[in-house]
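Take a look at these structures.
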Structure I
Amino acid sequence: MKNSQYMRIVFLALCLFYCSAEAASCGASSNVKAAYWPSYTVSFMPPASINAALYSHILYAFADMNEQTFQVEEQDLMGEFTTTVQQKNPCVKTLISIGGGGSNSTAFALMATNPIRRAVFIKSAIALARRHAFHGLDLDWEFPSNTTEMENLGKLFSEWRHAINLESRSSGRPPLLLSAAVYYAHSFVVYGEHRSYPSASIAQNLDWVNVMCFDYHGSWDTSATGAHAALYDSSSNISTSYGISSWVESGIPPEKVVMGMPLYGKSWVLKSQNQTGIGAPAVAAGPKQNLSDESGIMFYSEITDFIRDTHATEVFDTESVSTYCYVGELWVGYDNQDSVAAKVKFAKQKGLLGYFFWAISQDSNWMLSTTASLSWNN
C-alpha cells in the first residue's frame, strides 16, 4: 500500500472516531457546521448513507412552492429524513430548504407581494416542518430582482418569525429555526438591478444567513478559467472575503453569518496547454461528468477520481486560497483540503457562526466535510 493511501485511511479512521464521539453527547455549542442534501441525489446518496456526525445541521433541498396556491408542497422523502439522519447523530438538526436555483423566482415574488399569500406560504411551511419533525426552515429564493422584491422579502421574514413564535407558544415546542440562502448583502447584479437585502429584517428575524460563496465564474464565460469560490481576489470584489464583509458592513452580526463552500468545481477547456493558471485563456466549458451531468461542473468526488486516473497536476493557489488541476486541455478549479482548512480558519477569525457545504452528496469519502469539522474544532 502506498504511503499516501495509508495516511488517508488513518486520517478517515481518526476522523470517524472523533466525530462519532462528538455526536454522542449533544454539547451546548451553537455553531453551524451544515450541508445541503439535494433530494435528487437519493439514487447514489440516500439519507441513510449520510455521515451525519460531521454536521450540526443538514438542510433538505429542496421543497417546492405551488405556484397557484403558494403552499409549500410535501415530498415522500421528507417523512423519515430527520429520524434517519439522527441515527448516526442524535444531535443533528434538520431544516427544509424551500426554492433552490431551479425554482421560479417570479412565483416567489408574486407570493411575497401580498400579505394573504405570504400567510398561506408561511402557515404551510411551518405545518410541513412540524409534521415531519424538522427543526427549521430555510428560504432559497434566487434571487429577488429589484428593491421592491427585497422590501417584500423583509416583510416575509418578519411575518414568518412572528408566526414561528406564535406556533411555538401554542404548541409548547421550541421555535423552529429560520435561515435563508443569500448572495452579497448589497450592490450586486444577478438577474436584475442593483439592490440590497433587507438587513434590518434579517438581523431581527433570522437565526442566520447562508452566504453562497461560490459560482463567481462558470460556463457563462468560456473565455478564461476562474476560481469560482476564491477567498480573495486582488483584481475585483468577486470573492468570499468581500461577500462576507458586505454582510457585516450591512449590520448583520458576524454570529448570524454562515460561510458557504462548494463541494464541486468548475471546468474549462484550455486554449493553450502552455497557459494553465487562474485566468488562463479558455475556449469552452469542460465536458459533462457522470454524476454532475452538466457541462463545466465536476463534483469533488469526480475531481479526486480524475486526478487519480489522469495524474493531473494539482496546484494550491495561496493568493486566492483556491485549488486547480489540469491535464492536457482540461482545467478544473475547486476547493481541496488545504483551501477548506484555510477558509474555515478565516470564518473563525471573523467570528462567524459557521459554514455550510453545497452539496453533501458531492464530497469524496467525506474528506472535505471532515477537514472542515476538524479545522473548526481546532
Structure II
Amino acid sequence: MSGRTVLRIAGDSPWKRGHERGRRVRDEIARAWGVYAKLFETVAAGSGRTLDVPALARRTADATRAWAPEPVEEMEGVAEGAGVPFWTIAALNARTEILAEAGAPRAGECSTLVRTGTRTTGGQCWDWHEELADAWHIQTVSGGTRNFAGITEHGILAKIGVNDAGVGVLFNILGHRDDAATGVPVHLVARHVLGTAGSFEEAVGILTGAPVSASTVMTVVTADRAASVETSPAGSAVITPDDRGWLVRTNHFLDPALATGELRGRRAPETYDRHRLLTARVLGRPGPDGPDDLARLLTAHRDDGAEVCCHAPEGGALGTRWATLATVAVDPAERRLQVHEGGPCSARPSAWTPVTAPMP
C-alpha cells in the first residue's frame, strides 16, 4: 500500500471544509505554491509574456462566484486555514487557466481508458511536473450535498474522484487556441460535479453548462454509463463510447467542431500516438479486470511507440520534466478508487491504496 497521505475533510459548510483543509496541509500548500509561482513565471518568460497572477486568480474566482458561490467560499476557508492570501488559493485552483494565459507548451499529460458494459471500469495515468510529485494527496470530503473521494493537489479542492452517488470524474487537459484565465477553473468544475451530482445526467449537465475559459475533457463514469465531456471557451461536446463500449482519451479534441481550434495536439502531436496505441491495445478486449490489469494496459514507453507511462528526464528545466505522478483505477459501482503513487509500470498488487466515498 502507498504511503501517500489520505486527508479526511469534513464540515457542515463550504468555509468549514476549506478551513479544515487549509489548516491540515498549511505547510504543503506553501511548498506547492512556491513551485507554481516559479512555474508561472518560467512559462510566461519563455513565451515572452508578463502575468499579473493575483489579478488573474481574482478574475477566475469572480467568474466562479457568479456561477456557483460554494467553491469560492471553500477557497476562502482554505486561505484562512493556511494563513495565505485568498488569491494564492484561487491561483492554485486556476493553475490550468493561468498556465494557458502564460502560453504553456503542454508537453506530456494524461491518458484515460474506460469500458462500459454490465459494469463500468477504467482509470487513468495522471501526468504532471516532476517538481510537484510530492504536492498531492488522496482525500475524502464529507458534509456537503454529496460526499466524495479522490486525489487532488495541495490547496486544490478536487480533481479525479468518485462520489457517494457513484458518479466519478476522470480528467485530461486539452488545449484550444482561445484558452485564457477568464472563466470558471476546470478544477472547480470537477469539484462541483463531485460535490453535487447525483446522477450521470446531472454530471453531464453541469459540465456542458460550465462557463470555462480553458479546455479539458472530464470523463463521467457511473456503474452502467460513461461519456467524455469536452469543455472549452468555444463550447462543449459529449463524446460517447465506441461500439465496443470503450472510451480512450488523451489530450486532443475528438469533437470535429471543437477540433478546429485544437492547440495541444498541434504543439505536441504525441497525444495522437498515445490515442492510437491505446485504441489498438484494447481492441477486442473486455474491460480491465481490476487495477493491475488496467496498469498493464497503460504501461507503454517510447520504445513501444508512445509514452503513456511518463518518466522525467535527467536534468532539464522547470516546466520540461513530466512524469506520471499517479495511476488511478475507478469502480463507480463500489464508489471506490484505487490509487498507485507513480506510473503504471511500477504498480504491483500491494502498491494500491483504496479509498471509498463516505456514505451520508
For Rg/Rh (Cα atoms, Kirkwood Rh), structure among I, II ranking highest is I
Ranked on mean count of other Cβ atoms within 10 Å over residues 30-37, which label among I, II comes first with the largest value? I
Can you tell which of I, II yields 15 when relative contact order in percent (Cα under 8 Å, 6 or more apart) is derived from it? I
If mean projected area of the Cα convex hull in nm², for residues 134-181 alone is calculated for I, II, the one returning 3.4 is structure I
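Throughout, read-outs are computed from the coordinates displayed, never taken from laboratory work. All figures in this text were calculated on a predicted structure; none of them were measured in a lab. Cβ atoms are built from the backbone, for glycine too; each structure is taken alone.
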